Structure 1
Amino acid sequence: MKKTSHFTALINFYPTDNNGLVSPVSTGFRVLFQFPYGLQSYLGALNFEEEELVFPGDSVSINVTLIDAELFINQLYSGMDFEIKDQSGVIGNGIVTETFI
């Protein structure tokens, strides 16, 4: 069963020399989303519509499906900013461009 996307965002992946990704990523890559309020981070899966691979330093438009964030989803809005993290720390930032809720 395929999960539907919750929002579209423009994401800027930091370059490797700025603590960003070390290697390219593809659809299905999971990161933690830290929104400007609250202390909780939300796990999300990225879906790259246009690109097969996204490299460190790239800026791309993506669809995001948040996992186990049902109570938070209604708080999303266009223009909301966020940071994305993996196990090494903050690897980029982004802004919500459209919501599907």
Structure 2
Amino acid sequence: MASQQPPLSATYTSPTNAPFAVSLPLTAAADSTAVETKAKYLSELRQSVTSLQDRINRELTARMEEDKAREASAAAATGGKVVDDEKEEENYGEEVQEEEED
């Protein structure tokens, strides 16, 4: 019979964003040396890790969007320049000549 073990978990903290924690229960491998049992446990563990990564990525993406919005509103309030992330990514690693304004 499989027993419970500590969950697979991750915790995020930041000085500028709300913290979050993600936790998924794991079932301990049965006390067996059978290859099938171990393979099943490893398969379930892999699925749990993938699910945990997906949830973390969604949370971090949301926080990145919050940061961008905060930076854009701060730049607009101070008359600063807003960075175009899409343009920056498109030109990543390339030397870009600034266009002259007449």
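helix-only ellipticity at 222 nm (-39500 (n - 2.57) for each DSSP H run of 4 or more, over all residues; to 500) computed as -17500: which structure among 1, 2? Intermediate values should be presented prior to the final figure.
Details: 1: -500; 2: -17500.
Value -17500 for helix-only ellipticity at 222 nm (-39500 (n - 2.57) for each DSSP H run of 4 or more, over all residues; to 500) corresponds to 2 out of 1, 2.
Match the computed value 0.45 of FRET efficiency 1/(1 + (r/R0)^6) of positions 6 and 70 (r between Cβ atoms, R0 = 35 Å, to 0.05) to one of the structures 1, 2, and report its label. That value comes from structure 2.
Which structure, out of 1, 2, was relative contact order in percent (Cα under 8 Å, 6 or more apart) derived from, given a value of 39? Let's see the in-between values first.
Values: 1: 39; 2: 18.
Structure of origin is 1.
Which one of 1, 2 has distance in nm of label points 7 Å out along Cα→Cβ at positions 62 and 78, as calculated from the coordinates, equal to 2.8? Going through each structure in turn, the value belongs to 2.
If Cα Rg over 2.2 N^0.38 Å comes out at 1.78 when worked out from the coordinates, which of 1, 2 was used?
Working: 1: 0.99; 2: 1.78.
Derived from the structure labelled 2.
Work out which structure the value 32, 26, 13 belongs to, where Cα extents along the principal axes in Å, for residues 14-53 alone was derived from one of 1, 2. For Cα extents along the principal axes in Å, for residues 14-53 alone, the value 32, 26, 13 is produced by structure 1.
Every number here is computed from the coordinates shown, using simple stated rules; none is lab data. These numbers were taken from a predicted model, which means no experiment stands behind them. Cβ atoms are built from the backbone, for glycine too; each structure is taken alone.
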